[in-house]
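Below you'll find a set of structures to go through.
Values in this text are rule-based calculations from the coordinates and carry no lab data. Source: prediction; values computed, not measured. Cβ atoms are built from the backbone, for glycine too; each structure is taken alone.
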Structure P
Amino acid sequence: MQQTFIQAYPKLLQPSVAVAGLWIAHGDEPLLSQWLIDALRPHWHTQNYAIKRIELVSVKSWQEVLAELGSLSLFDDASALIVTGNHKPDKAVTSELERFAIEAQAGTHSNSLLWLTSKLDRRAQTGKWFTPFAQYGHVIDCNLYDERQRQQLLQVQAQQFGLTLSQDAWQLLMSHTEHHLLSAYQTLWRLSYLFAPELAENSRRLDAKPSKIPSNVALDLTDLQAALVSDAQFSVFDLSDAMLAGHSTQVAKIILQLQASDEPTTLVLWAISKDMRHILALLDGQDPQTLGIWRSKQGSYQQACRRLSPAQTVVWADLIYRCDQAIKGIVRQPAWELLLQAALEVSGKRLFTL
């Protein structure tokens, strides 16, 4: 059976999972491979498996794998082998793996073999060595192909941590972590210790039994922003209020304070670009409620729209793109200079002719 990681992972988090037989996980995202092991480990512990690792240093290493699977333990009910490396099994080993998988399906034994290897293209998956895994085992594609899959996977992790984020909060999280999977996961982990410490601690225990999270803590944009920013005298919300009100002097003061307190530039860019997008949409005639603008902020946005004209906003997309390039180090101009320029644009103050 072949599945993507996002299809297989939630199923492995259920209380009861059959883990015997052949498993292969292929991909170039090491974090997904580790999550797969973390999801299987509680089932192995519950079913009294002896867990061992074997590194494939050559094709001959498969003989060590087969020998380990054939050995019996006086203290454990079965063995779970985690095999790493990219050496494909030869014809003889492939036959043994097929026999192993068929016997596991028939209930002759309960041993489990998980092979973690690099990404397999379609041509590699047509090899005869792949047949036992595809026909009798579990094939898991540990690759993420778009941002939607990344957020779906992080939503599963958030649920395990006992958290539910609003859509605005998700956008802030992804922007703050620059769409980096590990950074976003670590941020969720920290949030869980702030808002759901009991569930967070249980989710990190290696011997914790898989279970459904009974209830989650709902986090909105304000909660997430407050958790991400703790040292600044001003927040990006203060910056937004000043920009929308047209207070250019206050905008400059807040930007300088955010810079002095080492506020993440990605967070500041997110706040500026969000306000720009909302203003552009409102100038285009869209409804503020449809855009998800809070009622308490709709007046401020309307005020900004009355102050700005479409001619003034034509340079915004290019300016935001340059801010993003500066943050990533692609252009030499300091990111904070461009962020100040962009924030003043929203307030109606243009520093330079673009």
Structure Q
Amino acid sequence: MMVSNSSISSSASSSSTTSSSSPESSCLIGSLFREEGHIYSVAAAGNMLYTGSESNTVRVWKNLQDFSGFKSASGMVKAIVVLNQKIFTGHQDGKIRVWTLLDDHKPAPFNRVGYLPKTKHLLLKSLSPRSYVRVARNRNVPWIKHYDTVSCMSVDAYHGLLYSGSWDKTLKIWRISDSKCLESVAAHDDAVNSVIAAPGGMVFTGSADGTVKAWRREFSGRRTEHFLVDVLLEQEHAVTALAAAGGGRAVYAGSSDGLVRFWEVGKRLVVCGGVLRGHKLAVLCLAAAGNLVMSGSADKSICVWRRGGGGVHECVAVLTGHAGPVKCLAAEEEKLTEEEEGRRRWIVYSGSLDKSVKIWRVSD
């Protein structure tokens, strides 16, 4: 099925694990389960997989085997990102915790090394009345602190920056080297549900207020400034997920209306590309890998889209098998043998409110 970039449709299959134009291109290869509640976040890094649940626990899987875990008294783990040996987790209490991998051969190889913001930075800001912002009728907090759930994070590895979005409607920018909060942006009129730091100095945010916003980053010495470039989308339905593909040349947004919209990103212009129609209920998560874009939904399915030239997309598979809404997705490229050279395959991890993580092999 291939159509123009104005509208793309597919029908989900509820009776089989995969429904695909090429039956061998996608398959379920495993499932992970622990009685720790709904899975809200997932991150993959090499042979390590990190899953966050409502039990406050980050479970660590190595080569798809239960390897380790770490826990904090901070509410459910809503977001996880990994950069080298550091793991950042966003929590319901508004804190970002930083963990490090000490030795992947030890039984307890992870150690918590700090918080964002650091206690000393928070104390310094607390001394200045100018550092406070009003967050409620009778409540002021330092601007470097999230005061509601940290719902999403994204890393700009090249510049050493971490972006965090929150239900407090703000976007915060952190310098990873010293854990300093460089900037806080009053980004939206409702909860920030997703943030993507794309190559080329662009940052995109999606919110429960129904908007997708494009921001441009500029450096001023060691500090950053983010300027609103455009409001790409304004609608009644909440924007629930974002993903960037093609080195930031395309941005995708999933919404509570079940649609995935996308934009072509140029040097000076962001142009609406079209709409992907493949779900019956809300899109809850997105992931991009190579020429593929995956969308997970409250309808319990995952649509796999192949991006072609001119913004044309083809639905190559509908992955079914979860017994609950698909809440989070991550993808890693699979290492192939010499005989398979020239092909590309991806391992896709899907976390669900059915308390399981499923592992899929998807061909590009």
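Source structure of the calculated read-out (FRET efficiency 1/(1 + (r/R0)^6) of positions 68 and 172 (r between Cβ atoms, R0 = 35 Å, to 0.05), 0.15) within P, Q: P.
Name the one structure among P, Q that distance in nm of label points 7 Å out along Cα→Cβ at positions 308 and 324 of 1.7 was derived from. Computing distance in nm of label points 7 Å out along Cα→Cβ at positions 308 and 324 on every structure in P, Q gives 1.7 only for P. Supply the structure label, taken from P, Q, corresponding to helix-only ellipticity at 222 nm (-39500 (n - 2.57) for each DSSP H run of 4 or more, over all residues; to 500) with the calculated value -17000. Computed on structure P. From P, Q, which structure was semi-axes √(5λ) of the Cα gyration tensor in Å = 52, 21, 17 calculated on? Source structure: P.
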